[in-house]
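These notes open a run of structures that come right after.
Quick note: the coordinates plus some simple rules give every number you see, no bench work behind them. No experiment lies behind these values; they were computed from the predicted model shown. Cβ atoms are built from the backbone, for glycine too; each structure is taken alone.
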Structure 1
Amino acid sequence: MKIILDTHIFLWSLAAPERLEDERRQIIESRTNTVFVSAITMAELSIKSSIGKLCLDFDPVDLAKQIGFDLLPFLAEEALYLKDLPFHHRDPFDRMLIAQSIATTYPIMTDDEQFHSYECKLI
């Protein structure tokens, strides 16, 4: 299975894996799954770090690769899905992840309840 990690799930998997339910941790750790960290997540982390909302004292790209996560680019074709996406969720990063999930048909692992308002698959 191919899955996309929402930003908070990516951070929890790095710094607080105990916050993940056992089933989710097993999905992330299973070598039969491809776990993606999107370029959108990297942009969100970088922007939040630059405005002081997050201390980013590590290289998230390097760490994602070391752990075995795959990086997922955000394509122009995926961005076009944003045009018709309803405004149930106002966070632009989450909206981009939702659009990417819909375009790729990869489910998103998230705890954000607002994602349920969209036609993307969730874990």
Structure 2
Amino acid sequence: MADVTCGDCGAPMVLRRSAMGPFWGCTRWPACPGKHGAHPDGKPKGVPGDAATRAARIRAHEAFDPIWKGGTMSRGAAYRWLTQAMGAARHVHIGELSAEDCERVVVLCAERAGGDHG
């Protein structure tokens, strides 16, 4: 299994189970509330971030997800658009972005929604 490090304190994280599915939790819990999503097989969803980064990723998903969930384009096409719009050298995953890059995602999605569909 992957070595996952807490984005809040740097301590190791362990795979835990909940009614919502698997997730990575900080070994320092409850002193550290660090957590990170996991796929059903336990693989981390991206890279753990601190609280500010997690909040920024949520905002980025709120801005980005309607592009593909609303049927405007497929999920894959939406991520290809985002990768190109950000000028990224490799495929963009919101779960790997910094807080600053997530704020850029929000701006790009707002521009796109405003009619700039380039």
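Quick check on the output: 12.4 is mean count of other Cβ atoms within 10 Å over residues 54-61, derived from one of 1, 2. Which one produced it?
1
Match the computed value 18.1 of mean count of other Cβ atoms within 10 Å over residues 6-13 to one of the structures 1, 2, and report its label.
Numbers: 1: 21.8; 2: 18.1.
The read-out was computed on structure 2.
Taking distance in nm of label points 7 Å out along Cα→Cβ at positions 94 and 110 as the quantity of interest, name the structure among 1, 2 where it is greatest.
Working: 1: 0.6; 2: 1.6.
Between 1, 2, the highest calculated value is found for 2.
Of the structures labelled 1, 2, one was used to calculate Kirkwood radius over Cα pairs in Å, giving 15.3. Name it.
Details: 1: 14.7; 2: 15.3.
Checking each candidate, the match is 2.
With relative contact order in percent (Cα under 8 Å, 6 or more apart) as the yardstick, tell me which of 1, 2 scores highest. Write down the numbers at each step before the final one.
Working: 1: 29; 2: 20.
Between 1, 2, the highest calculated value is found for 1.
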